[in-house]
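Please go over the structures that come below.
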Structure P
Amino acid sequence: MTQERASAVLVLEDGSRFEGYSVGAATEQVGEVCFNTSMTGYQEIMSDPSYAGQIVTMTYPHIGNVGINPEDMESSRPWIRGFVIKESARLASNWRSRESLGDFLTRHEIPAIAGLDTRVLVAHLRERGAQRGVLSTLDFAQESLLAKARAWPGLAGMDLTGEVGCTTAYPWSEGLQAWKPAVWRGPQPLSPPQRKGNQGPFRVAVLDFGVKQQILRHLVHAGCALTVLPGHTPAADILAMACDGVFLSNGPGDPEAVQHGIRTIEALLDGGVPLFGICLGHQMLSLAMGATTEKMKFGHRGGNHPVLDLRSKRVEVTAQNHGFMVRRESLPAEVEVTHESLFDGTVEGIAHRYLPVFSVQYHPEASPGPHDAQSHFQRFVQMMEENAL
């Protein structure tokens, strides 16, 4: 006898309604409904702090087949508001799995819906753009749900970095995982680069606006000794640490709303310290140098985005997650565009022409298959090495 499944419904701000069954918590959440085209990595996506405030739709139809394990978490908990999938695996089959997808979502009180045609939903979002929505297993009245979706203010103008970043400083020393040497095809362990005078590895302050743990592992792997700092840390305190460089992390929300971070970066630029930014860090660095940003129609989210390195003319297959972009025409003359998307020509990387400063919009630490972009961490170390001479 087939067990009856609890119902779930997703309603968008334009009135579109999608019905299915619940595979998560019995609750209700509002957020920005977006989609991700990755075929793998659903656990990393759910636990990436950059997804705070969002209800994520996976375009790959079958999700949950490898379960959940503690090693692949990108933070201490999942940050998505809700999860939308075509079909949930009924059996998790992986030797590292400790929990099913459904149990994981239920434990963290995150609603999820399955059984709907995600192709129709994604086509709608591509046509109309990312929308405010409400995902519920409790309320099924159309007018009530529509009012809730429209009442949510949306991500534009929203600073969520204080919700996802750390509140106290801490050291980080864990490098890339060593439990899978037989299949690992990424960078091999490096000898820590030495600063001038052979004084140990490069000291890096990480400004945490919602940093992914894999980024920290790659920085350690490249030869950095890390201190992770809250995003609200004043620039004077950072400069007083006399670090060799500062990393500007990824994070959620609207970059223009994170005014405290932009002011800090402006002061760090004046201090001449080497800077490397990823995603939100890239956007905030651009804003600090005088550029502007804008919200994209439906953003870039997935593990298969081609990016052209304008210097080497090489194409990198990258992982991405952003709903805002830097306006190319707003960048000052002293800032060079180094990378651009081959999907739509948007800015994917910048570098200052005279200062030791660069950033990328995509996620070089992510490995959806290729490891094309991971050289940026070595580039940061080389920049600090040259700056110390």
Structure Q
Amino acid sequence: MNILVLNAGSSSLKYQVIEMPSQVVKCVGLVERIGMDDAIFTHEKEDEKHSEILPIKNHEIGLQKVAQTLLDAKIGVINSVDEIEAVGHRVVHGGSKFSKTVVVNKEVKESIRNLFDLAPLHNPANLTGIEIAETIFTSAKQIAIFDTAFHQTMPKEAYQYAIPTSYLDDHKIRAYGFHGTSHKYVSEKAIEYLGVKSKKIITIHLGNGCSMSAIKEGKSIENSLGFGPMNGLVMGTRSGDIDQSVIFFLMNKLNKSIDEVNNLLQKESGMKGLTGFSDLREIGEAAENGDEKCQNALDLAAYRIKKYIGSYAAVLNGLDAIVFTAGIGENSALMRELACKNLFFLGIDLDLTKNKIRSKEIREIQSKDSNVKILIIPTNEEIEIAKQSYDLLK
């Protein structure tokens, strides 16, 4: 079965064609800067890489470009769109309604639409990807895989907020957790790698969006993201945890509108707000060259990770392993070093030499004196999406 995995962002479109159940990746690609005249399109098949700059005004044109490339005689991987039997879509927010992967229908699309306000950077683009794919891959089943689904196992004391219960009962205001596809994938890989020694794990997903999960015996019992995907850790442009009083102050004293505050916390805060940069590579380089703002931002972000490691170790009542994953988690030795610094009390001791070795394989980076395993596990949300899509349809 050929499965096209689509991850539609606000201005990007990532895709892979994966043959299941063998999990053979036939091609990978990315459309960046959608809406611009100088959008970037890249497509890789085996060792061949094709890239071009062209105007891509919207997601529909972007997905049509993807379909044309998949059919291309030289760099394509299919002879007809009918060879794509399923399209697996990453959807960020599934609310309390979706605890598992589903075949998309009218009701599912309406539910995704109703959650736009809770994931304004993601759900609208996710739905657009679904609706356009339906018009191009007409014989394929459209499958929705929700980032929130893995966290439906969180206990009530973890997901309920201390506000009147009617808001939970009537309006489903609660913590949902996010990046579930990634946390599920890497926690299962950690359990497979470590075996019986991995009942209590903290998974740390660090990218432009960041989150942490407490995993007990394979199930999520906590996640640092909540009602929407913007609290918890310091992110590329999102603030993470903030005192609610700050929001009231911004509105009442500084005359900010609701939309202005939302934009501030979603798009102008985090590492970008602290430094002017949202890319950790630029921040790390500037800090190394003596930029105090950038060094302060790194320290602040690492401090927040350490706070969550401590609290999750308490929730788990022990700790067998911590797992770093996603773009920053897998590639930034600096952030891993800062996040693991001075955690000896919890039995966490990083080996600085192992930490600097780059590899695409699962690897351990703890010292011989560490009681807790420290792992780097490359995430593969696309394989997980393909796997869940295949399991639903087989």
Structure R
Amino acid sequence: MFSLRQYLLSAEEPDDLFRTLDKIKFERNSRGELCYSVGNAAVTFRVLIAGERRALRCYFHPSPRLKRIYQTEYLEREFFIHDTPPHGRWVDVVLTRWVEGEELGSVISRAAQAGDKALLASLSKRFDQLGRYLLDAPWAHGDLKPENIILDTEGELQLIDRDAMFLPEMQGELATELGTAAYQHSARTTEDFDATIDDFSVALISTALYALSLDPTLYERFGGRDGLLIDAHHPTADEALQAILACFAHRGEAVRYRIARTLLRRRPGTLPCREWMHLLGKPFAAADGQIPELYFSNEGLWGFRTDDKVVIPPLYDGGYDFTEGVAAVRLAKTWHFINLRGEVVLSCPPCVDVKPFREGRATLYTEQECYEIDIRGQRL
């Protein structure tokens, strides 16, 4: 077990304190202070080696898995730190590339407070690309959160801090750390350690970031928490998540609604969000001239299919068959009419039930009355 004070003491005068690294220089800010950041497990210094900026990670409680995770970036007995000068010991460190940019959390906060929907939408799109990449990978980051994602100078998202990674060769082992609680499923234990451990974090960040792109004021209302809007430990009672689910249902955003609903699952590792993340921004399959029929899936949801393929995946809580080119579908308590591409063409938020279109008319039911509308939504 090593302390921050020990590392800072050695970093102040590092000459002859490195075993193999030649001419390493610890960078300082305009006030002459060392450039470093401190986490729960390590302190990371910004250093220069042969004119190249690097990140030097020094650990308080070294994990036996670090060598497997970082491989050639893991340097054994590299840095000498003081106990009681002149006594001390050689410790292992990790030397990685330095990613120039800004933490995603800081960018989100600034954009939300400025009401910059365009920037938030761009960040949402970029994170979803990163999320799909992570969900498809045979490994997992293990501590996915906005503070461990850097928006680099090219506008790309880069992962940092791989200390909690799962690698395929670790299958069957227990986790040595569980990641940041605000972005992890509340029921996760050390036994939950496989390629799915990022699923909950991906769903949470994707949901919150997209919701902010629609309504940045959510940040002012719910952004003062440890996580990003959503309370990961009490999702069923979380006002932010309920507001987000209501927003997605009201807009008819079925895929987004389903991804957000995975946060309510009682156990980690059971989140069916991989397929749904891949549906984001993609058109559904063509019906090839056939009129797809409503069908009930084993997940308890409704979708549409022809004889040979699924046209619109099971995403809805209820619905009716296609008539006159549209179908009525329900998300939570909100009814919408969708076309054959799954796009919402008409929304009916106040309705408790609807009837399909016949001869250009559909019937809508509210708590107080029923009435008919035409395909444009005009009341007849």
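Nothing in this text is a laboratory measurement; each read-out follows from the coordinates by a stated rule. Not measured: the values here are computed from a predicted model. Cβ atoms are built from the backbone, for glycine too; each structure is taken alone.
Computed values, structure above
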{"quantity": "Per mean count of other Cβ atoms within 10 Å over residues 75-82, the highest-valued of structures P, Q, R", "calculated": "P"}
{"quantity": "Source structure (of P, Q, R) for Cα Rg over 2.2 N^0.38 Å, for residues 91-282 alone, computed value 1.31", "calculated": "P"}
{"quantity": "Top of P, Q, R by FRET efficiency 1/(1 + (r/R0)^6) of positions 235 and 355 (r between Cβ atoms, R0 = 25 Å, to 0.05), largest first", "calculated": "P"}
{"quantity": "Read-out Rg and Dmax of the Cα atoms in Å, computed value 21.1, 62, structure in P, Q, R", "calculated": "Q"}
